[in-house]
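Have a look at these structures, which come just after this line.
No lab work stands behind these numbers, since they all come straight from the coordinates. Just so we're clear, the structure is a prediction, and the values are computed from it rather than from any experiment.
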Structure I
């Protein structure tokens, strides 16, 4: 199925590569069935299967690496210690990016509009050229951003940090 939004969670390392057709490759030193990939509408969700135990739900600690081949992308979400890196320059009208709960996201984009939100010790490193850029960071989140924007609106709260150059 085709998708334009990718989200990852639960300490999974995700690499995005632009390609001619959408595809997902999974590598793990654990059980393949513990890796969940689901397309719902235009959204590809990547996560781990929860293990229910006497002490509640938890995840195993197996290393999981996922390579996602995409045609177009307009939304990236990273959470729960997951790491996501986009290898190609993202081009398009709009790109939204959300990072939370110690997640990390790295990308380059040339878009008209971009909306970035980082919270709860999340980290975002980006090279962005756009007309309108909105960046919000809170709760010890960190944004490192380079590039150019005709309009730039930045909001930082609760020990959040935004560093920019461009």
Structure II
């Protein structure tokens, strides 16, 4: 991946960010090129060494042609895990931080189903909100649509999932 200034890319732990510069810095007596990323939502600035882009997990936003698959995942039957809460929580945290949009979509779907079934713990609620926000941000970045329009479509897909696949109370 060779990012260019002005491009929006995805950081696995921080979501979408714009490449604002590519600069050379000297650290420990060694000059390195860095990609400078800035999140519009919270003005967070990140400096990632160019040689570490793949190791960090930076990637391009989802291809517009693949967005329908993301919405199919949101509408699909949720996988309500039978793992202990701790293992289930760790799995959802891992999905969120994977940086893989399909895993993030699955986490959103499964957490929404759990919320409908029996509510979410505060930490699962945080994962749900963060995953939903990252998913929406990426679709907005890939399509140029408004945040409100994408939020509405995500909410409609999740509503369809809960209506079609409403699980029995646990």
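Below is a table of values for the structure above.
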read-out: Read-out relative contact order in percent (Cα under 8 Å, 6 or more apart), computed value 22, structure in I, II; value: II
read-out: Which entry (I, II) yields the derived value 17.7, 61 for Rg and Dmax of the Cα atoms in Å; value: II
read-out: Which entry (I, II) yields the derived value -16000 for helix-only ellipticity at 222 nm (-39500 (n - 2.57) for each DSSP H run of 4 or more, over all residues; to 500); value: II
